[in-house]
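Rule-based calculations on the coordinates, nothing more; no lab input. Just so it is clear, the model here is predicted, and its values are computed rather than measured. Cβ atoms are built from the backbone, for glycine too; each structure is taken alone.
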Structure P
């Protein structure tokens, strides 16, 4: 995927969340174990920009950009944004008792996002583009590299962006960014 197509996808995406900053707040999730448990270091301070987009069902590609518009993270969901970008109950790390409030959480990349929040200055905008619009934006000459457009398009576009741009752009979810 060339730079022009990547920029076109980001430009066509709808902003739905803004991470305005992060406060230092140790917490964990209410799962027994695994990568989603934590412990986590930050509570994101965020604003909902478009509730309808955030709640919309469908295969979707999303981007996190910084204040300068630089891409920081790319991801996808096969079902809906709120499956990835959720508001989760916060729990005390030691006792695992509920803290009494909820925090923004990303179901697969919160660790990478926290590393970014700890090293870079907010705000960050989270934007989404759904599969039918991705299909319209990707030019015909780039489609063969992505395979059949109707089958897991957003997952294949995400993989292409990470493979071709992740290290160069130092994306939070690029394996080499924070190693």
Structure Q
């Protein structure tokens, strides 16, 4: 079995933190560059949130060209724990961090909106909407973000902001088609 394949299998199937750490160290030593290999590790359910963060931070330092992808992936791992507010905060922080690596990408903003809880008024809800509203004008494909905001405000019953963002979405879509 190839070394990289063995590392991937360990990342995928091992439930031992020691084995995972050793395989991670071996992958770094062998200069494995494929971010998909490391995403397997970050999704391993054996890892604690602190371990996921530790591996992510190390990967960002070791493979800075993939920092955006690692931030987005780690955020999505934490996003899967929608019932745990602390992990939602972690997801927020990693999506926010991704913006530093690709400030014009609409993806982190669109994914942040997925963290909004329509059933419970969480403290993060306001931060999410404020951040998206503040940064929407600075991304490429603004129309996608504006349409998402219009949909969000439709769900919250804020007709004034729904209409505002729908108009901005349509105006931006016209410009983007040119």
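For which of the structures P, Q does the calculation of helix-only ellipticity at 222 nm (-39500 (n - 2.57) for each DSSP H run of 4 or more, over all residues; to 500) return -8500? Could you put the intermediate results ahead of the total?
Values: P: -8500; Q: -23000.
Answer by label: P.
Comparing relative contact order in percent (Cα under 8 Å, 6 or more apart) across structures P, Q, which is largest? Numbers along the way, then the final one.
On the way: P: 28; Q: 12.
Evaluating relative contact order in percent (Cα under 8 Å, 6 or more apart) on every structure, the highest lands on P.
Given a value of 0.95 for FRET efficiency 1/(1 + (r/R0)^6) of positions 63 and 159 (r between Cβ atoms, R0 = 25 Å, to 0.05), point me to the structure among P, Q it was derived from. This figure was derived from P.
Of structures P, Q, which gives 1.19 when Cα Rg over 2.2 N^0.38 Å is computed from the coordinates? Present the calculation step by step, with values, prior to reporting the outcome.
Numbers: P: 1.04; Q: 1.19.
Comparing all candidates, it corresponds to Q.
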